[in-house]
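Heads up, there are several structures right after this.
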Structure 1
């Protein structure tokens with residue numbers, strides 16, 4: 001097992017800072033693929049980078065999956081939160097992204113596809129799902145059906161069912177409001193553990209971190225529980241914002257990994273990752289801090305050096 005030092009940047013095979021920001025992760029034939037925002041242009045679009053790893057610790061740059069182009073993908077636009085699903089019918093890969101103008105007025109979700117996980121991906125355009133605002137996104141796949149998680153601060157955090165080809169939005173499944181009941185959460189992520197759904201999100205505080213929350217439900221349609229913290233109060237989720245939850249299904253254990261970002265607005269391309277094992281089960285989720293840890297991706301076993309356990313499950 002290769003050790004991960006939390007908040008130390010991942011470097012690719014060329015020694016360059018891996019652009020694994022706002023990342024989506026998918027395990028393909030035993031190897032993890034990750035698509036991240038290339039932040040070399042700061043807050044605007046410079047491409048979606050693809051990396052792969054055998055152990056979640058050592059990353060190889062595979063190339064640019066979605067290139068800068070025209071229209072939604074033009075320089076000066078915002079293209080964030082790349083998440084990829086595999087169409088079980090065709091084997092093709094579908095990438096969903098948050099599409100926006102520089103002032104975040106467009107609030108759309110974009111779709112692209114490729115026969116290869118690295119790409120290049122063909123861009124198919126963007127929509128406001130069922131007419132709703134869509135900024136930060138997440139995705140979920142279950143029983144061959146794809147779902148979009150989409151932040152709409154006017155109405156809440158939506159869960160949509162995607163069309164069969166994953167290239168459109170078919171129906172609204174559920175909407176949840178934030179802890180205060182006034183809006184939803186952004187940067188959503190969803191996992192199902194032992195029949196319970198766990199929906200994670202971040203409060204709307206811009207680049208600043210906050211105490212992220214999660215809610216649970218027996219089905220995607222709900223009812224969803226009240227939102228609660230999964231890290232110590234006041235820690236701002238260890239100064240990070242959730243991007244996704246990675247499931248490592250091993251031969252002995254199923255482990256979950258919290259993947260977050262420490263956004264540095266003055267140097268977004270150097271924003272640090274925060275990757276930690278997260279405990280999920282029995283209707284609870286909790287994130288402990290660890291300076292160093294590793295996961296055996298074959299067995300699913302986690303080893304933590306000098307764990308710090310504050311509270312929780």
Structure 2
């Protein structure tokens with residue numbers, strides 16, 4: 001029998017601080033070559049959205065996330081992100097558990113954004129989160145769990161206020177106040193740049209979480225190029241992330257970008273001065289999904305989970 005972790009079960013099993021710890025360990029394991037991650041596969045269904053298949057192998061397990069991104073869905077009363085994470089035993093190929101992909105995605109997105117901010121940012125003032133959707137709330141929730149004051153800002157002021165009340169966060173008085181914070185996390189659809197040329201000031205850190213596919217951007221190429229740039233994974237980010245636009249324009253090369261995992265593993269330098277502007281391009285990695293799923297499995301016996309009976313005739317895949 002295969003346990004199924006629905007959205008609520010994932011949330012109960014993996015508090016934000018545990019997610020951050022698990023994601024940190026995954027970045028380090030991947031940087032050290034202990035985990036492997038084949039390229040993310042996009043299945044375009046544009047202009048409506050796309051499907052993504054994200055495989056990974058590590059810690060004696062393999063996982064595959066089959067997930068969607070349909071930005072226009074909320075207007076139709078549907079979620080932007082839906083899908084499943086399948087966790088298997090790498091020793092025999094057996095399916096171990098199934099997880100709601102949207103909740104796993106939100107948890108690990110919040111963890112990665114805050115992990116990068118804590119690793120690369122300076123200052124102890126409020127962290128600003130631009131975007132109060134599902135993933136923006138996950139970021140704010142993780143900051144709050146880590147004891148940091150949070151200011152939310154969203155184009156929909158009511159949504160920002162509702163999220164702030166739910167999470168124990170504040171609401172920025174204006175977009176300008178939010179963008180001026182020492183630490184800023186952008187979790188937008190990526191349809192337009194949040195940071196125009198010359199908008200960032202000395203010492204700021206920005207975690208750019210929204211540009212996770214072709215055509216998306218949250219920062220102007222010129223502005224990104226004048227910062228100290230970090231990313232979750234060069235291969236993925238340089239093809240489908242924020243970096244892709246700068247690489248295509250010839251404004252950024254591989255040697256100018258540092259992977260966060262290398263910093264966490266002690267193999268690369270992070271922020272060098274208090275005045276340095278740092279940016280982190282997150283495209284979302286399968287290693288983060290695997291880490292979150294494994295963290296949830298630690299508490300599987302404590303939860304009353306539904307199960308799937310997948311017992312069937314033995315045979316070969318066709």
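Bear in mind these aren't lab numbers, they're just calculated from the coordinates by the rules spelled out. What you are looking at is a predicted structure, and each value in this text was computed from that prediction instead of being measured. Cβ atoms are built from the backbone, for glycine too; each structure is taken alone.
Mean count of other Cβ atoms within 10 Å over residues 196-203 was computed and gave 13.9; which structure, 1, 2, did it come from? Among 1, 2, the structure yielding 13.9 for mean count of other Cβ atoms within 10 Å over residues 196-203 is 2. Of structures 1, 2, the largest value of volume of the Cα convex hull per residue in Å³, for residues 68-131 alone belongs to 2. Could you tell me which structure in 1, 2 was used to calculate FRET efficiency 1/(1 + (r/R0)^6) of positions 76 and 188 (r between Cβ atoms, R0 = 25 Å, to 0.05) as 0.45? It traces back to 1. Computing mean projected area of the Cα convex hull in nm², for residues 84-235 alone across structures 1, 2 gives 9.6 for structure 1.
Here Rg/Rh (Cα atoms, Kirkwood Rh) was derived from just one of the structures 1, 2, and that gives 0.93; the source is 1. Consider the structures 1, 2: one of them gives -9500 for helix-only ellipticity at 222 nm (-39500 (n - 2.57) for each DSSP H run of 4 or more, over all residues; to 500) as calculated from the coordinates. Say which. It traces back to 2. Across the set 1, 2, distance in nm of label points 7 Å out along Cα→Cβ at positions 52 and 212 reaches its highest value in structure 1.
When relative contact order in percent (Cα under 8 Å, 6 or more apart) is calculated for each of structures 1, 2, structure 2 gives the greatest result. When distance in nm of label points 7 Å out along Cα→Cβ at positions 156 and 284 is computed for each of 1, 2, the one that comes out at 2.7 is 1.
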